[in-house]
Structure 1
Amino acid sequence: MRSRQLAALLIFVSFPLTLPSQGLETFAVGATVNGVFSNIADELRGIIEQAEDSANIVAMKSRIQATILLQNLSLLANQYTDKLFEELRETERQLFIDAQQLIDQWNAGNIETLEKLQELNEGLAATLSVIPGSKTEPRVLNYGPPYVVAQPRSVHRISFDGQFLGEGEPSLVFQGQSCDRIRKLETELEFECPNSIFSHYTSLKPVVGTLVVYRELGFFDWIGSIFSEDDDSRSYEVSLTAVPDEVGFYELTAYVSTEEIERKQRTQSFYQRNDHCSRGRTFSWSAIPQSGYEVDIQSVKYSVTTRSTNSKLNSVMPSVASIDVVARVVNNGSCGPKIPFSNDRAYYDARGAFGITVTWDDIKRTSKAIPNEAGKGYIAWGQDLAIELPADTKSFLLTVEHPTGEITSADRPGDYEWMNVAASPTNLILKPKSPAEIFGE
């Protein structure tokens, strides 16, 4: 929660000269400068730590400013190691009070502007510039970029703004790897750092290095250095956020339409017999599937069970809607004349008959979406990724785990926070957004 709040955070407003209500014990009568600084430093470190995993550019910049504030307050405190806080000049006391007020505002959940924190660092630098012994001390006021995307075959430029940075041979080292200095001015330093410094991470992580700068030695400083072990170098901790070279790891499930068939075996018999002395007759029968089903044409079979000599099967015509049977039933022989004064005849023909049994399967077709793994892997910054979809894909579910731990879940084309998802009949196309669009500039 705190790291989310820091996304718009951290910041100092113009406070009155009254002591902060929550930090009174820090400025109690008799408190030493070192004691005051120690209390403030502990709380600043907590705020810096809370911001380490934030993916918001304001939080990243705020962490940088809080780190610089911590180190510059340390420079001020070191000038008055043995002094009581109440012995400081009013402007010096106010810097510590403002820093504590900033922390109180943060702990209370109040959100201000990044610029105000930068103003506090600038005010601190101005105060240090008039303290004897600190006037020409090198001071860092800002550095960046706040995050570095670890893209292969690239170098990354890190620049510093400040005061009195042009002395000696400034150096920047991360985890034992040195960066090449390409620019040195009194107010600006610039280095090129190898990609390998930032390329070993799968999530957003702070990468901590050390900037070494040098103070200008006056004549008496130089004389003093001969008899003292005091070094003219000054070290600043540098903390940048390393962003992996992948937008995230994706897994794609395609739901493929598969036909399922339910079968029911059916049998139906038909029979017809003529009367004596009947002419030949044609009969039609139809076998009908049950409601909601259809005839499996390939399964249709039939067997003639009865057939008189002159009778015959004309046709069996199966379709999905019915099995139509046509037969001709004809008597054998002929009938004699009627006997006078009787309904009988002198002789009769043989009655024609025909019988048939039809067997088949009724089937019901249902469509079911079956999940299929369609692909998984990493999505690189700045590269569209086309993933082939299986034939008959009806829907999909895309999940992407990002370096921040956030999850994108997409089941349809559209614009998402980290990428645009488009679809064609054969492919799903992932178009990652730029780091600037994700984290800010």
Structure 2
Amino acid sequence: MKSLLNIFLIILLALGLTSMPLFLSPIDYSSTIELDQPSQPDKKIELISLSGYSLDNPSTLSLEISSNGDFPLSKPKSDLYSLEIYSGANLIKKINGVVISSSEFINDAYFLNQDLSYESILDLSQTTLALPNGTYKIIVIPKIIEVSDKKIELEVQYTLDGVYINSMNEAPENTSGFMIYLSDKNDRLIPVTTFVKPNNLPHKILLSLYESESFVDNLLNPMGAINYIILRDRVIYIDIPAKDMVYNLQNKKAQNAYWAFVKTFSQLEGVLKVRFTVDNLVLEEFFYGKNIRYAIDYNHTNKIYLPVLVGDRYYLSDMDVENSEALTPDEILISIHDSIKDYFTVDYTYTLDRSIVELNFNDSLFEKKLTQDKYDMLIESIIYSCTSILGIDSIKINSVNGIDAIGSYRTNEVLYPAKYINPVI
């Protein structure tokens, strides 16, 4: 009986111990430390310029897209980057960036990680951007959607220079001037005038010039092969081979060939139209989407002539006034002068007196202290641009504080465009 009592007491004691409140525990829990669970860092992606952000006469710009973790990039539909170029507060150009090299997308994707970035090199040379000397703000805007909000702002100064050779009215003795269109490395078409012995078949002279090696440093023949060119009934007939690589390129080079043909041969005296055939067949389209079904009646009007630096020489290159077909002559004139003012960073006013554009410069033009050839380049840019508008044949520079000339051009005299632009002698 006593043993049963002892067993009962032991059971009661065990039950009492298991129900003991926690605060009576002999262990001091107040000094225990709770360990945080390890957290993953937020994924970050950034775009930086490896070339810096303040650049003097850059030829290239190196860019890097990096991430602190695994991050996929999607290949953009077109160009990798666009550039907005500002002179002061004025946006003067918005163009696609010319990519020299870049990392390769595989199946339209590129995978970043801590050890693998995406790198690109853009052409930022003064000649490629066609900018005069000066200081610019350039905004680099990525087209890759995952970094489309990561713009880069650069301050860029260009101080490269070249010489400008004035246009001419007289050809050297026993020669005649012939204008043809060549292209620079950035596929910009540039008119140049060369002087050769004349004959009764000027279209054959032009053909021979294009069939020979380019006679101008740093400029290229934009055309491909030619089967034949004939002049009949005031129409130039141009037959080209269907399989020529240049004409079948899916880019601007093919269209440059088209425009070089049209602009060069349509300016011959007595020529009214240019007609293309391809291996003697009439096609609807060729030259990367140009319609060649019918003869082309080309009028060299509504152009802006701006300088292009090629090697160590400036050439005036003609560009179409945007949407000129929807503008009045006054609006076209405004567009032309706005473009010239932006390029040369000059200010002036003008009035139109019948067929003459009268210019009024202020003292700021002379504070620029340009060399004579650069003043001439400005004036010839204005002359050729203004007189490309039908009804305008000349300009006049009104005297500024008694100054009788700007460059080699006299003030208070009517000035006409010279016959031979960008002469090569």
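Just so you know, all these numbers are worked out from the coordinates, no wet-lab data involved. Because the structure is predicted, anything quoted here is derived from the model rather than measured. Cβ atoms are built from the backbone, for glycine too; each structure is taken alone.
If you work out mean count of other Cβ atoms within 10 Å over residues 271-278 for 1, 2, which one comes out largest? Spell out each step's value before the answer.
Numbers: 1: 15.2; 2: 17.9.
Between 1, 2, the highest calculated value is found for 2.
Kindly point out which one of 1, 2 the value 1.82 was derived from, the read-out being Rg/Rh (Cα atoms, Kirkwood Rh), for residues 175-326 alone. Could the numbers behind the result be given before it?
Numbers: 1: 1.82; 2: 0.94.
Corresponding structure: 1.
Computing distance in nm of label points 7 Å out along Cα→Cβ at positions 247 and 415 gives 1.4 for which of 1, 2? Could you put the intermediate results ahead of the total?
Details: 1: 1.4; 2: 4.2.
For distance in nm of label points 7 Å out along Cα→Cβ at positions 247 and 415, the value 1.4 is produced by structure 1.
Match the computed value 1.32 of Rg/Rh (Cα atoms, Kirkwood Rh) to one of the structures 1, 2, and report its label.
Values: 1: 1.52; 2: 1.32.
Attributed to the structure labelled 2.
Output the label of whichever structure in 1, 2 has the greatest value of distance in nm of label points 7 Å out along Cα→Cβ at positions 103 and 295. Show your work: numbers first, answer last.
Numbers: 1: 9.0; 2: 5.7.
Comparing 1, 2 by distance in nm of label points 7 Å out along Cα→Cβ at positions 103 and 295, the maximum is at 1.
If you work out distance in nm of label points 7 Å out along Cα→Cβ at positions 255 and 287 for 1, 2, which one comes out largest?
On the way: 1: 3.8; 2: 1.1.
Answer by largest value of distance in nm of label points 7 Å out along Cα→Cβ at positions 255 and 287: 1.
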